[in-house]
Structure formats: structure tokens, C-alpha cells
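Structures are listed in the sections that come next.
Here, each number is a calculation from the coordinates, and none is a lab measurement. Here the structure is a predicted model, which is why all the values come from computation and not from measurement. Cβ atoms are built from the backbone, for glycine too; each structure is taken alone.
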Structure I
Amino acid sequence: MPAEPLYKRVLLKASGEALMGNQGFGIDVAVADRIASDIAEARAMGVEVGVVVGGGNIFRGVAVASKGGDRVTGDHMGMLATIINALALATSLRKLDVDTVVLSAIAMPEICESFSQRATLFHLSQGRVVIFAGGTGNPFFTTDSAAALRAAEMGAEAIFKGTQVDGIYTADPKKDPTATRFDRLTHSEVLQKGLAVMDVAAVALARENSIPIIVFSIHEKGGFAEILTGGGRATIVTDN
């Protein structure tokens, strides 16, 4: 396995559920610490890393809408959940002496800096891990869409989507034992086949900006760095 990373600047998308570990709710600090160690390993290889983390371990806006509540308010609550997760992951990274900044799409200057592309590029140039919080700052857009948007804005060479399984399958392998794994797909194939790895807007945005999506298991310690150098198990979505 070559030691040199295949990419110099990447966006890692981690689900909120990943931070739960085996808990039913909230943040398992041990899991946050392990994900932070994987990011630190990538930084030590010289890779510039941006991170988008979801909020499903704390709150989902669609849950409010499904019970007759206001979707916009629900989505705002979900954005706040992503900020809690971003602060937790930043804390885990700082424990490892990794210089980290949280940039929020929703202004809350007492807690973290506000997002701008200019601030993002500055912090990356200073060697910091940049965690993007608050989704896109708009209701009706998922954190997957935020990941594709931030990846385009920061000039990421790839989006690394950390999931519960080691790639994209024909069906959920935890529910369907006959599900088979894809090694490579195009963005268009993901959309045409209706593969639920990221939402349609996110995949389309990645396709428009020619950004590969690499889907891997976030639960494998060291897996992020291994895949960065061309090893490990993952599904690569690219039109190249």
C-alpha cells in the first residue's frame, strides 16, 4: 500500500448516528475520539480535511414534519443538533492537539465562527481541520447536500462518506443478505438506480463539480487513512 495519499484536500461526511456508538441517543465520546484519531492520521499524512457531521443522533427535522409540525422549525432544530456534534468532534480533535475550527452556517459568534468560503480557505491554508456546522443554513436541505456544497466551495478533490457499511450495496446488507456491493459506479448510475447513499441533490451537485464520492465504513479504526492511500474496502463514485 503506497504511503502517499491519493488526495490532498478532502471532505469527510460523517453521520450523526455514527457518533452514537451503541447508545440509542446522543454522543459516545469514545467513538468521537476514535473518529478524531482517524482525521488526525489523515492530517499527519498532509491531507487537508474538512468535515460535515449530521445531527440524526440528537434530532431529525423530518420527524417534526411527519407528526404535523412545521418542517422549517424542525430543520432549524436539526441544524442546532449538527452544531452540538461539531463542537464535540472539535473537542476530540483538540485533545489530540489537532488545530481545529468550527464554522457554522448559522451565526452564533459566542460559540463558533461563521462560515464563509474565504474563512474556510484561510483555515485550511493554516493547517487546521475545518468542521462545517449548521448544514447549509437552509431548511429542506440535508447534511449530505451541505457536504457536497462545502466540498465544492473548499475545492475538495473527493467526498469521503463514512457510513455504517463498507460501500454502496444493491440493498441494505443488514436487511437483505443477498445484497451485493459495487466497487465503482458513476454519479449518474447512483441516481438512475436510486441507490440511497446520498440524497439526489448531493449526488447531482458532486457530479456537476466532478467530485468523486468514496463510500466506506466509518467504524473501522484507521479506515479513513487506509482508503486515502488506495487500500481498504470502499465504493468509488466517479465519472472519470
Structure II
Amino acid sequence: MSKASAQPASAKSRYRRALLKISGEALMGPGQYGIDQATVRRIAEEVRDARELGVELCLVIGGGNIFRGVSQAASGMERASADYMGMLATVMNALAVQNALEAIGLFTRVLSAIEMTAICEPYIRRRALRHMEKGRIVIFAAGTGNPFFTTDTAAALRAAEMGCDALLKGTQVDGVYSADPKKDPNAKRFAQLSYHEVMVRDLKVMDQAAIALTRENAIPIVVFPITERGGIVGALTGQGPHTVIGG
């Protein structure tokens, strides 16, 4: 039994509607690239646990497990072309997660910022809101549809457009640290931070554009470990390890 399903019956979400940002790397599982089906299935089950709390959920998934536009641009590829290829990678991941969610009975819609109507719906804000009101999980793919913007910025933008009460950022560690805890044993973990502190300290949680968007729209960022079972429910209820950025 997952920690999420082991939550006490009295556990309640702090948020009515939330956007979940998952990195592409989180879908790799123990592999070095690509999509690990067992990992995707586990994440889908945790999304189901979160839905059982009554939370309206939407997702943004990165593409770094398939293609990293920034690193390719650094190696000589033209940046806009590299970013568009990265956006296509996010669509592939969105379809994989949609398949896993629907396999366990959750109605899901993929909305892409780049039109590809043969496989998913185009992103239209009112349509996305309607899907969420009907209880469907909405996955936003292809970032913002523009080069030079990360999927973190896309997540912040969609969270604002959907009127989300929080942006949940799944990471490989249990919160925000002063340095990479895997490299620095003296790294300090923060329970709470302000948007200003994150920007001034240049903490690598999300890019500066994403932080600025969430601050402007007063959307708290909840950073939690996506690799741990029960991480999503723990972040929603405040009963699991996490760091809250806000204020």
C-alpha cells in the first residue's frame, strides 16, 4: 500500500485546484533515458490518490528524458529549433501519462500549445477549464508553444490561467536546499521560503520567469519528492516532506 493510500481518512487537501509539474527525468525511473512504464504507472496511481481527496488536478510534464533543448542549443543547435524539439518530447510524455491515467480509470485530456489535432486537442483556456470542471485530468503539452521558455514557465503560466491554488513541483529531493544535497552534505533544507529569497539566493528550484509569474499571481509553489510514494498527497495535505515558496 502506498503512503498516499495509507493517509488517515481525516487528511484533507489544503488546495481545491492544483497544477502538478513533473520533470521528464522523473519518468525515466532507474533508466538513463526514455520512459519507464512502471514509474509512469506509479505516478498515475498517486495522481488517482490525489483526486480521491477531491482536488482538481492539471499537469505539465517536461521532456528532458527524451530531448533537452537547452543542452542541444549549447552544443551548437539553433536554440529555437532545439526548443521546438523539446516541446515535441513533452507531447510524447503527456501521451504516455494519459495512457497510464486512463488505464486506471481517470478521464484525461491532453491539450497542446502546438496544434496536432490527430493526437490531442489544441490548448484553449476555456476548454481546459471546462474539462477540469467536469472532473477530468488535464495535461498541458508543448510548453507555452514558444521557444526560449521552459516547461517551468509553462507550468506557472497554466497554473495562473487555470486559477490554481498551488503549483506542485515534483523533484528528486524532499524540498528546497541551499545547495545540491547530493553534492554538498552541509546543504541546508528550507521548510519555507519567500519568492524574493528564492530569486535573490538564485536557488535552482524553477527559472526566474516562473518564480516571477507565481509571485505576481500569488500562487504558492510546493516542492516535494516525486520519487517517494505518497509524495503528491503529502504535498497536498502538508503531511509529507515539502518546502513551500510564497509570500
Structure III
Amino acid sequence: MTEAPAMELRRASVAYHGDIRILQDLDLAVRAGGITGIIGPNGAGKSTALKALYGLLRPVAGDVLIDGEVVTGLPPWRFIERGVALVPQNRSLFNELSVEDNLRLACWSFRGDRARVEAALERAYTQFPLLKERRRHLAGTMSGGQQRFLELGRALALKPRVVLLDEPTAMIAPRLSAEIYEFIRGLPAQGITVLLVDQNVRQCVRIADHLYVLELGRNKVDGSASAFAHDEQLRNLIAEWVDYRIDA
């Protein structure tokens, strides 16, 4: 018997404003213990798929599953309880609060358990020593890359089983972007499953185990990263919508 995906969209359709369907009968599986990447042109529905997986958007048809269990309609905070964390594309920090206060807010659901809160903070500081150095600094005074590390630290403080990442290096300097991708690449070794939505095709292909290409809200094709690297037809498909060649 094969292991159920950590998360799954099953024939999911998602609409904005009632009748504008962004996703149409989408099947997508986040494989446990690895990195699943979603790539595609602008407007393909990549971020919409991620939001549907996290309960921010409810499918008008189809289902969301965690470990094979249907969880369609659960609010996002219930996903946190089930070990799923989200790092959104747009900044989600409280700029006028300190680094540590931003981390403490992630612990709100168990704020009365001091030992657990302190353990969560220590996990974040262990992963990103920079955050400990700057724990008293206002989040808004940090660079874009440093803020992204804080958002990653906030998500990982809760010991998630699955992390959903939406464009994690958007508008971040190349040096810090490289550090972020290397960090993401190491998450499965920590027992954390990753779903990565990314416009940086080169990096997504480099670190992902399995890739989905979305087009107009549908699954155009999916396969292993090695298949994408060596299948000329898949390489040409991607070249249709980005000025990019996957390195063999």
C-alpha cells in the first residue's frame, strides 16, 4: 500500500467572485518527505492552488486532503493544528513589533504554555542565529531577505510537518536568495515536507523532487525533476512561457 500524500488537491476547482474559475479540476499531490514544486506562467493559478491547500480559498468543487483525510472547508488556523505552516509571498510581519514579538505571536494558540513558547523561540533562533542577534530590533528595520528569514523562522518555530512556500525569494537579493534555497533544500532532512510555488524555474527545478506545470488553472504536466531535466518535450514546454532552459 502506497503512502498517502501529505497534502492533496483532488479535482479541485476554485473561483473568485463566484463565477471566475482560476483552478479547474486540478489534481495535485504533495509527496511526503520531499519537495514538490509548482511552476507555470503568470496567471496559471499557482498561488491559488497553494491558498486552496491552506484553507484560505474553499474549492467550489473537489476536495483538499491531509494524509488522505478530506479537510475541505477547514479554516486556516485548523491547518496549523494539523502541522501545516504557510509562508506567503507578500510580507506578513508586524513591522512595528520586534523580531521576538513576531515569533511569539506565532505561538498564540499555546501562549499559556511558557515552556512550549520558549522551546519554539529557541527552534527559530537555532535555525537562524541572525534572528537571535536581532531579537530586540523592529521587524520593519530589517532587509527584505532578513524579513524572509524571520517569516521562515516563525513558521518553523511551530514544528510543522508540511511547509507551503509562495515565491520565497521574490524581490530578495541574489546572495540571500541562494541561502534561502539551500535552507529549503535541507528541510526534508529535518522531517519537513515542502510545497514550493516559484517563478524562479531554475532554482525550483534544482531543489524539487517532483514538479507540476500549471497552465490556465489546469495541470499541464507533472513529473520528477530528473524527467524535466532530460525530456526535451518538457524543456520546450517551459521555454514557451519563460526565457529559460533547464540545465541537463
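Determine which structure produced the value 29, 21, 18 for Cα extents along the principal axes in Å, for residues 90-137 alone, calculated from the coordinates; the candidates are I, II, III.
I
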From I, II, III, which structure was distance in nm of label points 7 Å out along Cα→Cβ at positions 114 and 130 = 3.2 calculated on? III
